[in-house]
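Peer 1: Below you'll find the structures, each written out as structure tokens.
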Structure P
Amino acid sequence: MRILETTIDGAFVIEPEPAADERGFFARIADRDEFAKHGLVMPSTQWSVSYNAERGTLRGLHYQVAPHEEVKLVRCTAGAIFDVIVDVRTRRWLGLELSAENRKSLYVPAGCAHGFITLTDGAEVSYAIEGAYEPASARGLRWDDPALAIKWPDVDRRILSDRDRAFPLLE
């Protein structure tokens, strides 16, 4: 597997390096020792899945404040998503496509908000999370905040929860 730096401090794209034969392939998608070489923790407190029936489902941007910050390893296991993280400290954002086809993962460090929009019907997203969910520490950023200027892909419609729609603007 390759661990590739991004423009967000502490965030990495994880690309599998498949070993293929006539049966298909085998590839590591996470490795505690390889993560440690890059100063990363292996998220293992919680494993979660998000199933999204319709294209245009937007979830996020979610994060937790200290001392309950979370580290996430996010992977799309069915369909495709445009995955976004925002460094809450600098307000810089990064977006990339994660899909069942490209098999990439995104390592989301503490201090970053996370969200995505589905690019296909039936998109499923798997999360490995380090840190327990603490409702009192949960926060969110508005997906369409002009101060962030995130360039989301065009979709016919966006499906959001009332909670995500109600997050306040930064300014």
Structure Q
Amino acid sequence: MTLDLATDAMLVLIGPSGAGKSTFAARHFATTQVLSSDALRAAVADDPNDLSATDGAFELLHATLALRLGRGRLTVVDATNVEAWARARLLAEARRHRRPAAAIVFDLPLAVCLERNAARADRRLPPTAIRRQHARMRASLDGLAGEGFDQVTVLSTAEAVEAVRWSGGEA
């Protein structure tokens, strides 16, 4: 499958921790194009796992998103984005700058996300957090198209994630 994105688009990655969003972003996009909530937590607190830095990290994410979209730069938002209110704020920014908005949903089985999370050495979340994120993502699926995304792609297997190619090239 080829992902066709405008060079001035906002791409929102949606899925629970362990679904492969960050790996996907790193494989397909330049570091400068990706706004990662984990990386921004590290920028604020020197630790991507410091949840007390989350508010500051998202302040940076939204400010940087506004600047990049204002300049017409392709921007990938790498966070769980499993709640409609979080996506609404991102979509409002894209609309404000008259930029297209696309979403990729990493709808992998819960067991895969839990297994990947358990294998992490650096930033393991409690399984209850992964279950909650997965449930919220699943509950959002039917309404995503109506939220205002110009394009929604749902990937349901690790093989489907691996098969995606971006028409803009690899990072």
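Read-outs: derived from the displayed coordinates by stated rules, not from any lab. On a predicted model such as this, the values are computed, not experimentally measured, just so you know. Cβ atoms are built from the backbone, for glycine too; each structure is taken alone.
Peer 1: Thinking only about distance in nm of label points 7 Å out along Cα→Cβ at positions 21 and 149, which of P, Q has the largest value? Walk me through the intermediate numbers first.
Peer 2: Working: P: 5.2; Q: 1.1.
Structure P comes out on top.
Peer 1: For distance in nm of label points 7 Å out along Cα→Cβ at positions 53 and 69, the calculated result is 3.7, so let me know which of P, Q that is.
Peer 2: Numbers: P: 3.7; Q: 2.5.
So the calculation was done on P.
Peer 1: Which structure, out of P, Q, was Cα extents along the principal axes in Å calculated from, if the result is 39, 36, 30?
Peer 2: Structure Q accounts for this read-out.
Peer 1: Assign the value 38, calculated as relative contact order in percent (Cα under 8 Å, 6 or more apart), to the correct structure from P, Q. Each step should come with its number before you reach the end.
Peer 2: Values: P: 28; Q: 38.
This value belongs to structure Q.
Peer 1: Continuing with the same structure: In terms of distance in nm of label points 7 Å out along Cα→Cβ at positions 5 and 29, which of structures P, Q is highest? Each step should come with its number before you reach the end.
Peer 2: Details: P: 2.7; Q: 0.4.
Across P, Q, distance in nm of label points 7 Å out along Cα→Cβ at positions 5 and 29 peaks for P.
Peer 1: Work out the source of -13500 here, i.e. which of P, Q gives that when helix-only ellipticity at 222 nm (-39500 (n - 2.57) for each DSSP H run of 4 or more, over all residues; to 500) is computed. Write down the numbers at each step before the final one.
Peer 2: On the way: P: -1500; Q: -13500.
So the calculation was done on Q.
Peer 1: Here distance in nm of label points 7 Å out along Cα→Cβ at positions 13 and 37 was calculated and came to 1.2; which of the structures P, Q was it taken from? Numbers along the way, then the final one.
Peer 2: Numbers: P: 2.0; Q: 1.2.
This figure was derived from Q.
Peer 1: With mean projected area of the Cα convex hull in nm², for residues 45-140 alone computed per structure, which member of P, Q shows the largest figure?
Peer 2: Numbers: P: 5.5; Q: 6.9.
Largest one: structure Q.
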